[in-house]
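Just so it is clear, none of the values below were taken in a lab; they were calculated from the coordinates. All values reported here derive from a predicted model rather than from experimental measurement. Cβ atoms are built from the backbone, for glycine too; each structure is taken alone.
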Structure I
Amino acid sequence: MPSCDEIAFSTAELARYDRHINLPEFGLESQKKLKAAKVVVVGAGGLGSPLLLYLAAAGVGTIGIVDFDIVADSNLQRQVLFGQEAIGQQKTAAAKKRLEDLNPHLCITLHNTRLGLENALEILKNYDVIADGTDNIPSRYLVNDAAVLLQKTLVYASIYHFEGQVSVFNYRDEKGVLGPNYRDLHPTLPPSELAPNCADAGVLGVLPGIIGSIQACEVIKIITGIGTPLSGRLFVFDALHLETHTFNLHRRDDNPLNGENPTIHCLLDYDYFCGSKPQKTVKEISAEELVQWQQNGEIFQLVDVREPREYETSNIGGALMPLTTIATHIGKLYRDRKVVIHCRTGERSIRAIQELEDKFGFDNLYNLTGGIIAYQAAI
């Protein structure tokens, strides 16, 4: 981070940040720290929307955005960063346009890719603070482990149904004492079926706005040094009853990442260890190939393994056979023609194919790579 002595503001910037600068506990020096800071937000969805909006409005000088998704109409119920005109666009590009409209005095860096073990360290190393806006368990472990390996502070949050959580991980205080990280809260990865993402489980639309705003507040506190960060504490918010609880967290001696005898020294294949990645290969078909099949009159069966509520919101004409009850639909599946199975992103459909092949001997199943999201983008 450059020295604050090197940071200067234009007249327009001084006017924009006037309410910050007038705060006795904040002032011009804190605003300089914000302008000098580099913050990366992983995920431009429900949590990422308020995070990015408030970090940009506050004047964080460099903001990185990591996301590979496109904007869908079902996002707009909670992802207030986007409007109707952004549907079908890459989230990173749509976010950049909105943030630059909100505050033109920033540098917005886009990483239009899925964060994975092959690129996480390279992307995240260039930032001072990492904010986790992901919505699935493997990604949370990936971001946490990368932050610890890179010695970066991580502002964590998660949302589920009507509840949200926030904490600050891997934070070193002014005395040099290192705080806990995500593996002190959850040392090992659970099976993926025990932790569905927001698309599978649902979430109250206003909840990520509340939790993401708290995340943004923690990022600002860390950068400027004001207040007391949520390091060593887990903040839990219950939207249904408007109750909050704060639990103390401590570093564990058996933390496999940075405990007394660490066993993890590099990033792992988190999808594999969480059980959300197939342990054997299934046949795949791309969205573009599926479109060609349809245009050429190819004879095949299209099957959708999402839940009924998802199907009612948006579908591409496949027969609905939810993954949770796939075994009850065996009689509806053809064995004498190709069967293309899809879900939202291509992960649940892989598990459906594995079950159908292993238990019922199907050999004519194809997974739609990238799911309905990829298909909608292709057409």
Structure II
Amino acid sequence: MKTHMQARWSGFPVRRRAVVAVAFVGVIVGACTSARSDGAAGTSTSAGVVVAHRSGTADVAFAGSLLAVDDKVVGPGFAHATGYTYTGRGGGSLGLAHEIASGEIAPGVFESVGSAPVAIVGSRRSPWYVQFAASPLVIAYNPNGTYGTTFERVAAGRLPLADAFDAMAAPGFRLGRTNPATDPQGQAFVMMVELAQRTLGLPAGIVEQILGPGVTTGGTGTTGQIFSETSLDAHLQAGQLDAASAFRSQAVQLHLHYLTLPAAVDLGDPADASGYAKASLVVPATATQAATTVHGAPLVIDIATVREPAQAADDAAAATAFVAYQLSAAGRQAYAAAGFTLLPATVVGTRSSVPASVLAAVRASG
């Protein structure tokens, strides 16, 4: 599965972006309803229905891998459908979770990869969350790089997948990944290589050959491989890397060349959860938490509202409306078109705290 590489979405590395309810987006992935401004102050028209502009803002903090689909599709679609304003910010899920928990940032909605970041935010701020999609890992690669021919032949089935891992272990191979201390994708990529070593029969020691010494025991490994999640793909597309960690959704949205991994390795199938748990790594201590050991788990997308004492009622209503929209047919289909695997929406936590509109969207998702 691959397509010719195209220029990345302009402005992709930017950490924070805003889309106001009156902004027009020409095409919202076919799943989303078309909408237009009707020219009248305070109203917009969506599918023939007049929608009043509302004063609340849905401030959404999301994993960096969700930036393109949220900022270009779901956010604008939500704004046109509801009349609320949408604002998004992207970053590593774990890093964002710690910023929310410490009060450094105060979004109304948090979308993470994996449930660990939601747990960091805490039950007082997020007593519930909904799992609704998964995003398997892939290996994105530069077809014009030194090892491009090898990866192209692996992608075409003319070489075994093990050859791609042998290439990544070669001296001078330029690999990019995110920081396992702050980002679930960074952790997952390390554990993916562990699982590949076992599943594909790769040589002992290849994990550290590829990622650097100490990567599973509390270090980051080769520091030159570490990039922020919102800039990693740009470095690959610029030809500065031979290959990079990526979620399949990122590769699909950015038209990257990539290698599909077996389900037993890609951490994208909840049915393989017990196998994923056999991989682990130590996340080093930080100023706010002790060192912890994490185990492989399915890369499930979770969404929750975040309670803040000073949150305005209109903003809280906008946050709830955003979650309901994300779980609606339009939001889910936008995620499917962007390369995510849809899962039955499932509430985790205190179900009695879930707003009625969100529960209705969960039930409708089937």
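If relative contact order in percent (Cα under 8 Å, 6 or more apart) is computed to be 13, which of I, II is the source? Show your work: numbers first, answer last.
On the way: I: 13; II: 26.
Of the structures listed, the value fits I.
So Cα extents along the principal axes in Å, for residues 94-317 alone, computed for just one structure, reads 58, 34, 33; which one of I, II is that? Before the final figure, lay out each step's value.
Values: I: 69, 44, 40; II: 58, 34, 33.
Going through each structure in turn, the value belongs to II.
Thinking only about mean count of other Cβ atoms within 10 Å over residues 230-237, which of I, II has the largest value? Could the numbers behind the result be given before it?
On the way: I: 18.8; II: 21.9.
Checked I, II; max of mean count of other Cβ atoms within 10 Å over residues 230-237 sits with II.
Determine which structure produced the value 22.4, 75 for Rg and Dmax of the Cα atoms in Å, calculated from the coordinates; the candidates are I, II. Write out the running numbers ahead of the final one.
On the way: I: 22.4, 75; II: 20.5, 67.
Among I, II, the structure yielding 22.4, 75 for Rg and Dmax of the Cα atoms in Å is I.
When distance in nm of label points 7 Å out along Cα→Cβ at positions 174 and 270 is calculated for each of the structures I, II, which structure yields the highest value?
Structure II comes out on top.
Of the structures labelled I, II, which one yields 0.35 when FRET efficiency 1/(1 + (r/R0)^6) of positions 70 and 262 (r between Cβ atoms, R0 = 35 Å, to 0.05) is computed from its coordinates? Let's see the in-between values first.
On the way: I: 0.35; II: 0.75.
Attributed to the structure labelled I.
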